[in-house]
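We did not get these values from a lab; they are worked out from the coordinates using the rules stated. The structure displayed is predicted, hence computed values, not measured ones. Cβ atoms are built from the backbone, for glycine too; each structure is taken alone.
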Structure P
Amino acid sequence: MIKKICAVLITLMIAQNSFANTLDKINSPQDLKKLPNKQMESLAEDIRAGILNRVNTIGGHLGPDLGIVEATIAMHYVFNSPKDKFIFDVSHQTYPHKMLTGRKSAFTDPLHHPEISGYSNPKESKHDHFILGHTSTSISLATGVAKARDFKGEKYNVIALIGDGSLSGGEAYEGLNNAAVLNSNFIIIVNDNEMSIAENQGGLYKNLRELRETKGQASNNIFKALGYDYYYVENGNNINDLIKAFQKVKDTNKPTVVHIHTLKGKGYKPAEENKEMYHYQLAGFMDNKKTDKKETYKSITADYILNNNSTLPITAATPGSFGFTPEFREKLKNRYTDVGIAEQDAVAYASGIAENGGKPIFCVASSFIQRAYDQLSQDLALNNSPATILVYGGGISNADMTHLGIFDIPLISNIPNIVYLSPTNKEEYLAMLDWSVNQKQYPVAIRVPTGDLVSTGIKDETDYSILNKFKLIEKGDKVAIIAAGNFFRLGKEVKEELRKQGINATLINPCYLTGVDEKLLNELKQNHKLVITLEDGCLDGGFGEKISRFYSNSDMKVLNFGAEKEFTDRVPLEELYKRYHLTKELITQDIMSNL
């Protein structure tokens, strides 16, 4: 009922173009500085209305942005951006900042929504200083900015805003350690909303709770122990309290922490009451439409884990991304570990469990597993620990440049000892998962398929311990199509297109991304002129290059189809498929022109 009321109110506001009178006056931080304090509360309401409008229209981060509104107003009121540098962490707390720095139309007018990303981006504004999308980086980046400032003899404030669970990441600890010895102006605003994406995890957050409970007076203070000056603001959503605190630390000559206690989701009751669910929302969340529950790769994974009591599931602060609801986590009890926003720790932790006879399953997004490359190589693969890693969200997408899922294949498939599997349907996926969990010889990663679940209805009896044995699905001649994972369906479509050209192509499901089936590839030389590879990822260093390298000293022609090595930013998927020749028609044209 509350959701419906809020949705109606927001809809009315949008329809009447009533974003407020106060926000209308703000086109830069200089305009904000002219406002009397009484109007700042009105401005905060206007900003929240803009956030709700944008997220309800195109989706985005909701709870973190709603909670940081007052702090952002106070920051811009006290400091002088862009001379004073605001470095945001993750940057999913930048919506209020964007609205105060000339980008409010992207929140109030749906026609302008596409003009900006949901993250910090210097290409959008001089008030942004880095392209940011991953977590726990702000203190390190800001420390570097401060170091260069000092070296050049310049004077201005450098402010790192970190929170929403980001302190649990290893780089945040490293940054805290390094910044503590700057001996110059450096301000860290710790946004303590008592949450990460899900609940906060780890000993650091016990200390934050102790500091909250004592109004910042606890003798046990991690920031003071490191050498920081420390200030606490109990009501981190009170603009006047925040202004006073920021004025105290402005132009400080030593590293300083301002610890602010905020309410995640403030101003939107459902987000205040269910902070995890409303951390991020898809477009139309206010419509409150119920969708029929259907089987997905997430749901069958959750069922598998729940029904296999020997498994020890692990996430790095993003359980909801894998369907690990609070209710599901409660059923797992102490079997489940959320290490916080710390993928490096998660991989090494999984390796330790596996080495001691446990069966860890680490669930992680493609765009986040790259944060743990060294641990994949040294802590996991070098020790040949039989842990299971489930990689979600791998593939070409219309995501922003910080959340692309195209680099996991080159990253993982080229590390020795790791077996990287790429299932094409439910039955393959479950068989691979079962084999991985129960074998003791290799670290295994599985690229969980994206999109709607595909089921053959036939149990997969493949013995995946016979490494790099490809599946010959349909035998033909002249052209062989090796289509991996998400693109197996595309491979079938290309085969049908070639049939129209009088070519009966061979169709192969490689299953493995870490090796080649030499026996099968040699057999193709007998009656094939061309081999094509299809992979839903970056070509450079990817699976297809392994096939090209195998045939490099033969007469076999090879065409590799996949993504170019580039950072794309919210480019429509259809446009990318055309750019990369990843449609059945364009692939067929390329094949025919090469025969």
Structure Q
Amino acid sequence: MPRYLVTLSLGPVQSLIEAARRTRDLWCGSWLLSEAARAAAKVLHDAHPGCLIFPCPEHPDQDLLPQREPGDSANIANILRAEVALPDAQAARDLCATAKTAAAERLVELGEQARRTLKITLRDEVWQAQIGELLEGFAAWVEIPDGETGYQQASVNLGATLAARKATRDFMPAATLATTGLPKSSLDGALETVLPDREHWGEKHLARRQLGLSSGEQLDTLGVMKRLAGNPEQFTAYSRIAADPWIQQLNDNQRQALCAAYEPLVGLDLATRVSGNLEGHQSIYAALPYDAQMLYDFRLDNALSSRGEDVLTSEESAALRHLRTVIKSLPKEVGAPVPYAVILKADGDRMGALLQQACTAQDSREISQALHGFASSVREIVRKQRGHAIYAGGDDVLALVSLPDAVPCASALAAAFVDALQPVAERLGLAKDQQPTLSVGLAIGHLMEPLGNLRARANRAEKLAKGDGLPSGQTRNALAIMLGVRSGGELAWRANWSNQPAFDALKALTHAYRNHELPSRVAYDLRAIDRRLDWLDEPEWKTEIKPEVADGMRRAEVARMLDRARRDGGAEKLSESISKLILEQVGCQPLSEFADMLILTRWLAARTAADLGEKNP
């Protein structure tokens, strides 16, 4: 009987995962896609036990069972591959069709579960029109030729066939709705709302808070599913991640006082409890197990000034004012939590080269198992850095991390990825410089910045880390950091993981800011020097002044500035070691780039708003 390679690609990723206004939307969207892929993979395994290549779970009968809610295990990636013995191509078509149907039915099932938890009547016509169109699936299959190179040939052909299938779009007629002119979903503005008309909602309708909606927001079918999948307490809010370094600095009495004031807000649906990201049987955020949004004055003020549908009752207002009193009673030196955090996005490098080395299905399964091993370790690695992983499937990672923990977390993930893939890469004969590595992007953003902007920055940071367009030897295997300052522009920094001096400097400068050994103005003084001496780069002067003379002039100006500089908040001069480090870096990179690096390290060191010069964010 002929052997076939079959593949199934499920999506679209944009609407299923990336359309999000809250971090919970990202979590649940990732899980929904993973559950669809899990259902499809189970069909393939049940029909042909042992056929799966991607994914290749160790215990498929157990691992491919539906999950009740997002958990701590690795996600199932949205591209499946299997090796099956079938009588003909029609049998391969039928198998793929059955798998796609199972994936779509799993989403319908999850949609009905979500719908049953609401105590309002949704627009059934709109729901039914959208629920069957949530998932798109593309399938391809090729027969494996006989011979030693048959599997490799089939693998190449399968990739080309799938690409051709994806390029051949299906255009189905849009469902005609009896009710026209409905508002669009607030998540991405693509589809009509399934929520009832305004007159069917009470001003304080519990379903609105259950869905996490502010006044005027709308959700389509997928949006409702994202807001209702899983227990809300298991999803860590971006604000809790941002506040974590500040919370860690509080003593037990201070944290207990905040907890006592925050707990009533949960009962009033003004805040959520955080109980996920477990270490053993306890959340790592148990010291203050709440979303932490109301620890920020701008959030607290906004809640207290609510109007219209969101106007507070006297009990709600009293609870918020009590929390404010407790916060104000903290010692002045405690300050306020830093209002910035990080979205970490990572992707494996040179995976195509590794996959091309697979001569047999078993070789591909070993690669798949190595990737699964890495993905299964991601949540624990991120947890050790006090972050929370949103998605971990294959070589893709999405996580939330606090500012001080971001670079150590990225470094730990990169090292774990190399450790997981290196053995199979070496066995398959890949040269050292062609083996898989991990490129990581860190996107720093303010709590009030739209999540769409933060996601887009994370995507750009990951692409910057990949380094497309850079000289050979500098691409991939890198960390990139992009900072979006709420009151300013965007800064970026990049270095290959092999560039140890760059990371040593990044660490030393971050440490200097953390210990208030370096004033913030040094970075801006460097920018001023760069602007003042930019004439040295003009063509007419480049021919007159030798490069070493120009470099000496810049170095002399920087040395003069450092001699006048004083430690942050005092009259003491900069330490000799810090001045020496800065002068060394001036000789390694342009002044403008180094100034940006200094600004970034200041953010990475921040634990309080005051560390960024904000007295009351």
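What to note about this one:
- For helix-only ellipticity at 222 nm (-39500 (n - 2.57) for each DSSP H run of 4 or more, over all residues; to 500) computed as -11000, the structure of P, Q it came from: P
- Test item: FRET efficiency 1/(1 + (r/R0)^6) of positions 457 and 529 (r between Cβ atoms, R0 = 35 Å, to 0.05) calculated as 0.80, pick one of P, Q: Q
- Test item: mean count of other Cβ atoms within 10 Å over residues 249-256 calculated as 12.8, pick one of P, Q: Q
- Identity of the structure behind 5.4 (criterion: distance in nm of label points 7 Å out along Cα→Cβ at positions 129 and 553, calculated), options P, Q: P
- Between structures P, Q, the calculation of FRET efficiency 1/(1 + (r/R0)^6) of positions 177 and 545 (r between Cβ atoms, R0 = 35 Å, to 0.05) yields its largest number for P.
- Per distance in nm of label points 7 Å out along Cα→Cβ at positions 81 and 481, the highest-valued of structures P, Q: P
- Which entry (P, Q) yields the derived value 0.05 for FRET efficiency 1/(1 + (r/R0)^6) of positions 425 and 449 (r between Cβ atoms, R0 = 25 Å, to 0.05): Q
- Test item: Kirkwood radius over Cα pairs in Å calculated as 26.8, pick one of P, Q: Q
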